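Input: structures, listed below.
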Structure I
Amino acid sequence: MKHIIAFAGSNSKQSINNKLVSYAASLVENTEATILNLNDFEVPLYSVDHEAESGLPENAIRMVEAIKNSDGILISLAEHNGAYTAVFKNLFDWMSRVEPKTFQGKPMLLMATSPGPRGGLSVLEIAKDRFPRHEANIVGTFSLPSFYENFTEDKINNMELNSQLLKEVKLFEAIL
């Protein structure tokens, strides 16, 4: 059986992106999914001085290992001021020091959501540009706008948007 990992680019305990990525992972058939929480991968603020003095943080190494040991990756990125959250960007910086080919060519379904009508499109565009330089094999993307109107009871309640996500999930499954 294939194994996928899924995580939100957020450390919020009430992360709407965690809700979206968990829902999407539940839709991927014939796989075992592990939902990761960035709070379990805390790392110090990246600096070359810290790296020279202390080496690479164990949690960054663990996250890279989780990617290496998976068959695919689902990520839902939270957006702060139009970009990655600080917690995700910091972990990503450390991970790229552990392994420059951070995403190992694994199939990736890249998502975002937000309370607003753009659904995290700015951070998705940044990631779609940046992640392939770190060997991300982005096979699908999905943006869920207006989270609180379109997601209730642990699922997308807007049938058109849910159909769009299901289409992206099927593309992801086909590549696994």
Structure II
Amino acid sequence: MGLLKPGINEVIATTEFNAAPMGIILREGVARMVVFSGSHTANNIEKNGWLVANFVYDSVLYVTTAFEDISHNAFLEETVNGRKMQRLKDTDAWAAFTTTVDKKTTEALIVTLTLEKEIIEEVSLHPVNRGFNSIIDTTIHATRYKMNHDPELMKQIDYHAGIVRKCGGKRELEALELLLRYIS
């Protein structure tokens, strides 16, 4: 797979007019996801059988899509192998997948992704930014913290918030401020 690299690839996944940060696991050439049961993403995967991975370098968008729905105006419709799919308008690259639910539990769906099409929309260099990376980690912890208010998760959020404050740029600091409002 061209855009995905081995390990967990953090993307903003889109399904039918829905966007959410997700990790796509690529191991031994097979792409999979673990999706929370009952989420918009899980429901749309089961209903429609597709997902688009959007490769985006916007920390505010990661935070926003983790906690709320975005406007339909943020999406573009693409026809991939005869199937209408939505992707984000402002994305560096995207990859369209058909989905197969391998396992369903009360907590999660285990989904295998089959690549149908991938496009690089804009070539831009994104140097490693620990502030951006910590926004991704903080967002993951914050979505779980919002569900159970585990003090250990709050410790992780505080740790990564410190890195964002030290290493992040204006957009990462804006994302952190937004994230802290969502969990307060």
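Taking mean count of other Cβ atoms within 10 Å over residues 105-112 from the coordinates of each of I, II, which one would give 14.5?
Working: I: 23.2; II: 14.5.
Derived from the structure labelled II.
Work out FRET efficiency 1/(1 + (r/R0)^6) of positions 97 and 145 (r between Cβ atoms, R0 = 30 Å, to 0.05) for each of structures I, II, then name the structure with the largest result. Working shown, then result.
On the way: I: 0.30; II: 0.55.
Checked I, II; max of FRET efficiency 1/(1 + (r/R0)^6) of positions 97 and 145 (r between Cβ atoms, R0 = 30 Å, to 0.05) sits with II.
Quick one: Rg and Dmax of the Cα atoms in Å, for residues 73-152 alone came out at 16.9, 48 when computed from one of I, II, so which one is it?
Numbers: I: 12.8, 40; II: 16.9, 48.
Only one of I, II returns 16.9, 48 for Rg and Dmax of the Cα atoms in Å, for residues 73-152 alone, namely II.
Can you spot which of I, II the value 16.8 was calculated from, given it is Kirkwood radius over Cα pairs in Å? Numbers along the way, then the final one.
Details: I: 16.2; II: 16.8.
Answer for the origin of the read-out: II.
Read-outs throughout are calculated quantities, based only on the coordinates presented, and are distinct from any laboratory measurement. Bear in mind that the values here come from a model prediction, so they are computed numbers and not experimental data. Cβ atoms are built from the backbone, for glycine too; each structure is taken alone.
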